[in-house]
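Multiple structures follow.
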Structure 1
Amino acid sequence: MFLTKIKSKESGLLLYGITPPKSQTAPEKVSEIAEKTLARLQGLDIDALIVYDVQDESSRTSEERPFPFITALDPFDFARQHLAPLEIPKIIYRPAGKFTQDELRQWVSDLTQQGFYPVFVGVPSPDFMPVTSLPNAYAVWREFEQNSIIGAVTIPERHAVLNDEDQRILDKVASGVSYFVSQCVFNVAYAKQMLTAVVNTCQAQQLPLPTFVFTITACGSKKTLHFMEWLGIHVPDSVKETLLESENILETSVNLCLQIADELIEFCDEHAIPFGFNIESVAIRKDEIEASIYMVNQLRERLVAKGLRNN
């Protein structure tokens, strides 16, 4: 059970991340998308499903967005109305700063009644004035913590620049957060630097380590690679060169992702960090979706071999 695994700090978690259909999608098409999603996930050995909240981050940078922004359906509504047959917990992202405390309280209450779990994310741009601060949002969640757990996002790239991700993480832990889902990892060195800082700070303050869930995402095209970088994902020059020179960028990226996962498994094992993986599937191309399923199964095999999941 996902909640039990997080509370007992078990390693070997497997999550799968999706985005809801676009807002203008016809109702019958939404049902069709949901049915296809259920069909590919029913047989997978995963602990929970993440349903992202899609935000327009265009104001975060002056660079033109590689793909046009299109609003998506509310992730909670989509999961509640269409994904109920998938009998695993759903993790729903929400930008807390866009809502009042009363709105958040009702939302967390509705989530808890469904057996879903929240992840509060930041606002889409630095100049957005939040309606509710993250500390106040976590205080709202505290009212439901007996029957819930809450996650947060961590960004290794931010640590590489500001060198304070360890303190951000521990501040959120003090607010009740028990696990962290990373931004997509393509720079494994950045991830290790962040984890090392967290380990050192926890040891210095005699605090237990939280659980880290590393997001792994295949890259199926040059345009997708550009979009990942636009989102703030750091792709090392050597990795970028390998992808761009590859005859099959998707296959090459899958192999790179699995190599990154192997390094993270070894690193976390060595430092006794509770960990898991979130395999992200936000593309609509069939081959990229199939690649995400392949990675789930490959990662499962690795975790079984480590004794972290049952065969």
Structure 2
Amino acid sequence: MTLVSRFGTLLGLGVIVAVFSVLSPHGFAQGSNLINITQQMSLLAIVALGAAFVMSLSEFDLSIGAVVSMAGIVSVTLFGSGWGILATVIITLGAGFAVGCISGFFVAIWRVPSFIMTLAMGTIVGGMTFWVSGGATLFSNIPVGFRDIGRGYVGGIPVLTLWAVAGTLFVAFILDWTELGRRILAIGGNREAARLAGVGVVPATVWAFGLCTLMAALAGLLLTARLGSAHPTGGNGFLLQAYAAAYLGMTAFRDGQPNAAGTLLGAAIIAVVANGLTILGVPNYLQDIFTGLIIIASVMVRNFGRAAD
């Protein structure tokens, strides 16, 4: 694997930052704005890091956006019923984890295509979330202590940025240093060969899907803490961008393999582009076009690197 194919995505981020710094030296190229970007990318990074688990299986989970929304509604509903912060966080994360485990079970046991299974689960979760919330934004009875987990700074660094770093370390540890991670990667490489080698396909698959939606639920909690409210469709916008970030991560550091550092880099590219184009006054629809072009360019860089091998 050449330096171009391995570090081309990182180089691309550097080029993007340099271009925006030249175009907007007094807006984009400011330390405060760069810190702001790390905060803006944090929730997307957490969701994308969760998606890296199922992508390591060569599968997809299309329920993650719905789980982000669900986590917000569940947490505010529990607060409204008098539940404490710790109990609410544990129950919400548990509910998110359970959604993924159910999907993973059906995918592993009955070989239901993950695209169909998770699309169905996302639809069910979204419907239940809308039902519980009545389709309204919920913002009552959210404790100040809960809001603190998504707001403020520690040593000049946004709290959300620290959560993203912690999430990256967690996913890197699972995928790179644990038996579970090795099993997940083995299944993603060749499911049948992994099964014949004695890898427990069912439990590893269930864990991968569960960890994916656990991360989505965490993002939903942090989003609610940051905004001080929850909307039944508040997480829908994370789905496509999370997979874009995770795929960009597959073009960095490890050719064609999901990895935590690359996923964080992918989220950074998407956040930098969105921030820079917003500062330049570019409309949202053009931002989507540029994001798509960047993904295509990253693929071309990787293929160029392969051809040079």
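We did not get these values from a lab; they are worked out from the coordinates using the rules stated. This one's a predicted model, so the numbers in the text were calculated from it and none came from an experiment. Cβ atoms are built from the backbone, for glycine too; each structure is taken alone.
Out of 1, 2, which structure matches 2.4 when distance in nm of label points 7 Å out along Cα→Cβ at positions 52 and 236 is calculated?
1
Quick check: 3.7 is what I get for distance in nm of label points 7 Å out along Cα→Cβ at positions 84 and 260, calculated from one of 1, 2. Which structure matches?
The read-out comes from structure 1.
With distance in nm of label points 7 Å out along Cα→Cβ at positions 148 and 268 computed per structure, which member of 1, 2 shows the largest figure?
Greatest value across 1, 2: structure 2.
Of structures 1, 2, which gives -15000 when helix-only ellipticity at 222 nm (-39500 (n - 2.57) for each DSSP H run of 4 or more, over all residues; to 500) is computed from the coordinates?
Working: 1: -15000; 2: -25500.
Working through the options, I get structure 1.
For relative contact order in percent (Cα under 8 Å, 6 or more apart), find whichever of 1, 2 sits highest and give me its label.
Ranking 1, 2 on relative contact order in percent (Cα under 8 Å, 6 or more apart), first place is 2.
Output the label of whichever structure in 1, 2 has the greatest value of distance in nm of label points 7 Å out along Cα→Cβ at positions 252 and 276.
With respect to distance in nm of label points 7 Å out along Cα→Cβ at positions 252 and 276, the highest-scoring structure among 1, 2 is 1.
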